[in-house]
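Following are the structures in question.
No lab work stands behind these numbers, since they all come straight from the coordinates. As the structure is a computational prediction, the values presented were derived from the model and not from experiment. Cβ atoms are built from the backbone, for glycine too; each structure is taken alone.
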Structure P
Amino acid sequence: MILEMVMESLFAVVDVFFVAKVSIEAVATVGLTESVIMLIYSIAIGLSTAATALVARRVGEGNADQAGKSIGQIILISLAFSLVIAGTGYYYAGDILALMGADAKVIATGTRYAEIEFLSSPVIVLLYSLSGALRGAGAASAAMRSLWIANGINIILDPLFIFGIGFFPELGVTGAAVATTIGRTVGVAYQLYFLYNTKNAVSIKWPDFMPDRTQITHIISLASGGTSQFLISSASWIFLTRILAEFGSDVVAGYTIAIRIIIFTVLPAWGMANAAATLMGQNLGANQPDRAETSVWLTAKYNMWFLVSLSVLFFVAAEPIVGWFSQSPAVVETGVTTLRVLCLGYGFYAYGMVIIQAINGAGDTRTPIYINLVCFWLVEIPTAYVLALVFEWGPIGVFAAVPISESLVAILGILVFRRGRWKLTQV
């Protein structure tokens, strides 16, 4: 799962590395678009959370047929939601960039990029939801391989489409969207191929795609919890980006680069968190709640060691790391400040993400909603606004709000987990 998340994070790093060679406006386009695309990720991650919880519990019970049926229904739901988003996002792509505070130059540069990103919604959602199903089935290696394939294609095609190498057209920032979409599509194709293979412990068959109203309602109920969690947190990132847009494209570009670097390191840590969710679901399905709890605490401890080590590296080497992506002094200055401030909360991030995912893995997707709502909307957004604009700290006020809110997530998550009510959750 860690390797799977490393592969997912490579999409972000590879794209911004090549796009940074085009222009500052191109990087700002990626940052502003991705902050809105996070809303698509929220649906994808919600379905992924539901898939992991359902499939892991059925596998723990020894019911492979019901696990396969759950996956079939999850695919139907993924397509239904993502197709609506694809059409709406494509039509309003330019308006969305303007709403996010993009200037005329960024809108002119990035509208086509945003249109393609929105059109790729079905493969984004399927890539996440099917990965969640594979993790729940204990086939994390298959999820990893799908991301290896997708990233390999993206790494090869990115420079070809962006710079027009050989017979490929020179598409600029739009080329990054084209390359990523092609890579993700092939990754989804591999996942479907794996799940159709009847030799695997959990597989899908054509009858599994017959709509089952009861199961669809149950999946949506579970997924809505995971979606709401991520929607709340991702919406807060939209507000943060919108505040930063007040300080110009250089600031947005530097912030975008730093966030991509952080995603590259935090997503592998999410691999540990996803492992905790799978262990939680399978152990509860096998009526072993004590072993489930032990696995969560151990995973959180290992995750903390990993992220604290990285935070030291980032704080010390922030300038050369950010400088690898851009040579603009203003962009590098913002990126370095972002990186150093955000990595101060890594120890809390480590525990927070594992505990929250473990609660999700138990099937309780509601409690984390309230935690996220308090920490991100009632704490993070107002804190960022007040520090940046009222106290006139500028961008550093926005950056400081992140470790403050994420630390609170960890503290509240630990308190809730210790109460143990997740042991009574039925899936």
Structure Q
Amino acid sequence: MNLHGNQFKPGQEKPGLRIGRMATYTALIVIAAVVYHFFQIGKIQPLLAPTPTPTLSAASYLEQGQVFFDAGQLDDAISAYKQAAQLDPKNAALLTELARIQTYSSDLLITDADRTARLRDALTSISRAIQLAPDVSQEYAIQALVLDWSADPTLVSADQAQTLLAQANEAAVHAIQLQPQNPLALAFQAEVLADQLNWSQALGIGAEAVSLEPGSMDVHRAYAKVLETSGDYNGAIQEYLQAIQINPNLPFLYISLGVNYRFRPHLTPEDEAVDIGRALDAYATAARLNPLNPLPYLSIAGTYANEGEFFAAELNAQTALKLDPSNADIYGRLGLIYYHARNFEGSIPVLKCAVLGCSAAENAEGTRLTGKNLSIAGVPLSPTTISYYYTYGEALAYYSQCSEAEKIFTQIRASPWDDPTVEAILEDGEAVCRNPPTATPPVLTPSP
């Protein structure tokens, strides 16, 4: 083969030039190796790679948290405040606000365990704040709030509740000593005194707090709680409405407002019907503000059930279960509604999931409502769950499952929450087992 064209003639290269070029090549190879090594260990990042540290400042997260709280998105607010606290861990005021929101958010949780855990988080937050700045009145005011809510008798024993209330009062007193006319400290002290059944002092201090800071949601909410626990539902409703006017986006305010509409006395059935409608409207607003939270739907379901409108009650309880299909407490509430709707046989497997837990194969109702195969862990026996237990035992007795019913009755009797009313229900179930009935089970008095 002939190749046409100019013939390539290599020329002579000077030795010095060859050595210099080799040194340059060697240096480039070494530099490339070093750069590659730095890429491998992460010391050098690609030009457009995302930064490994947060781009938002603590102030930005704090602002986000405030916006989320004002919009009623309490879980998002908590997340933002936690992010801010990570970036600014010595900011006591930030931790104080986090504790306040954590406490209020506990009112939107369903189970005793979840509420206890959230309040424990709040106590941790406010304790850290006080360690950082031990002479700030506002921190002790929030500590009083956290301790007071932690003293809920459905969450702790009577002795523990009294201890926590005493600590809450001490915190409020210290806050007032640091700032004698701190309206928040006065408001929360009034709430503590009401829980200690010191009505006259609580009402006076609560009214004083409102007069000092009429534009505070917290102050009106606390005074509303004082009025509510003293039985003045009319006054409580007005205070909750004032709090809502200041911040109309907080779901827990609407839940509390609905409770007061349901329980205030009425002179006529017509007045009662109007207030039931108002309560349902308040719960519906809470659901609209926080559509992924099952609690407003359970409040609606409980209201309808108490009115004997079990179809509407079932629909709302089922909606709640779809939102949180692994929550055993919701199975308990749904099971009670089935039982009171005289769907006795259908209530047994649902209540079993709540009380004892159930496998995915046993959880037919959960599968039907959610399309998921879910195993459920039962809820512990407590003042808020005892109705699930005795209703389940009663239903078992009427369907001749007496050995299982007796296990439930024994467990209830061994608990601190057995009382004469509950004991009468247990004795009725045992009597049924001795003399099997020909009629359907009795409808037990529903919980409010």
Structure R
Amino acid sequence: MIVMKFGGTSVQDAASIERVASIVKERLKAKPIVVVSAMARVTDQLLAMARAAGAGDRKTALDLSRALRERHFNTAGELLGTALFTQVHSDLAAHFEALDELLLGIAAVGELTPRTTDHVAAFGEVLSSKVIAAAFCARGLNAVLVDARECLVTDSSHTRAAPLFEETNERLRLRVQPEIEAGKVPVMGGFIAATKAGVTTTIGRGGSDFSAAIIGAGLGAERIEIWTDVDGMMTTDPNLCPEARRIKVISFDEAAELAYFGAKVLHPATILPAVQKNIPVCILNSRNPACAGTLIAARAPHCRNVFKAIAAKKRITIVDVAAPRMLLAHGFLRAIFEAFERHRVAVDVVSTSEVSVSLTIDSNEAVPALAADLAKLADVKYDGRKAIVCLVGENLRETPGIAARVFGELADVKIRMISQGASEINLTFVIEEEDVPKVMQRLHTTFFSELDPEVFA
């Protein structure tokens, strides 16, 4: 059994869904479970209409909903025959009526809560999975629609809920396993889940990858396939470096570091359930299914290059916390990180001295309230428009002099923070956001001018 996840650009219109059906049909012997995202840009539109309703702008909210309704009806009409379209049209119409009622309720109350946000955002995956399951059936696939909210169980941290794996695995075995054994192709929406009480939750933007990994791990999949609109993981962002090359194979550890620090092909959390169950993950291109993509495995073959890839994460803010009066005081660091926890702000890079701590965050909205809280402990400064550059490779731990080579190439670049040692396979530093293009190009030229053909395409 395999899990095949298709992202928003892979299911954005009728032609894309046709391609997806063909790809799934070729893998029927592998007993696929199909996980789909909302159609491209739909989640953004749903969140925009939710915000409009929360601000009391009913007209804008309903206009956006109407446009979304027409898009889904038109896509279903192109994909389905008359009889099946009539059935699906009625089902979709009922969902859009429910969405409009929800928007009117939000506008009447004048408040958009995280719980209500999840309810609105979930419509994208609910709608796309219904259309795609019907399209599969129309093309001879024995598809069955499974509402992911019946299987994926989370806590009640709305908009970024955490999975409850034991309950989820049990429900997957009861709800999905029998469908596989009956020779059917389950189609599920990614990103969406529910609490034990059945209240809709979401597991964060980009969470469809995570959903696929949770399902694959829970059912012991042979592999997890992430189908997107690129040929796989690249040595760097091809928009910055046209010379970027596809990585054929990469280790779990390397891929996780890259995903967290800016590689957009993979959601950072995706890798975790797969690592725990040692399930390979394949990154593939639905627009070029003949390409072998990138294989992410527990262990990758030895690579002659020091690094596998370079990633950059923009829109970073540095928070400097300085407290000379706290010299050697016990609990100072704990107090700082407790403040970040209270404001639910994740930290990327940390650098410490005896009396000060520098940290990077990518949640600029939370900075004023966080800084006010930290000011009770120490002097606080924050500086935005920064970027994290991350070089990843398992050879880093065995190769002396690499830091000298990296920073020697960047002698004229202002380096704000440096981190190495927390991970033996990752060299990370912080620069001005405007310097990202030249830094990425220089480093790629230095470290990827010659490539190991066993690892790079």
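If distance in nm of label points 7 Å out along Cα→Cβ at positions 244 and 364 is calculated from each of P, Q, R, which structure is the one that comes out at 2.2?
Details: P: 3.4; Q: 4.1; R: 2.2.
Answer for the origin of the read-out: R.
Computing relative contact order in percent (Cα under 8 Å, 6 or more apart) for each of P, Q, R, which one ends up highest?
Ranking P, Q, R on relative contact order in percent (Cα under 8 Å, 6 or more apart), first place is P.
Please state which of the structures P, Q, R yields -22500 when helix-only ellipticity at 222 nm (-39500 (n - 2.57) for each DSSP H run of 4 or more, over all residues; to 500) is computed from it. Intermediate values should be presented prior to the final figure.
Details: P: -28000; Q: -22500; R: -12500.
Of the structures listed, the value fits Q.
Suppose Rg and Dmax of the Cα atoms in Å works out to 31.8, 119; of P, Q, R, which structure was it derived from?
Q
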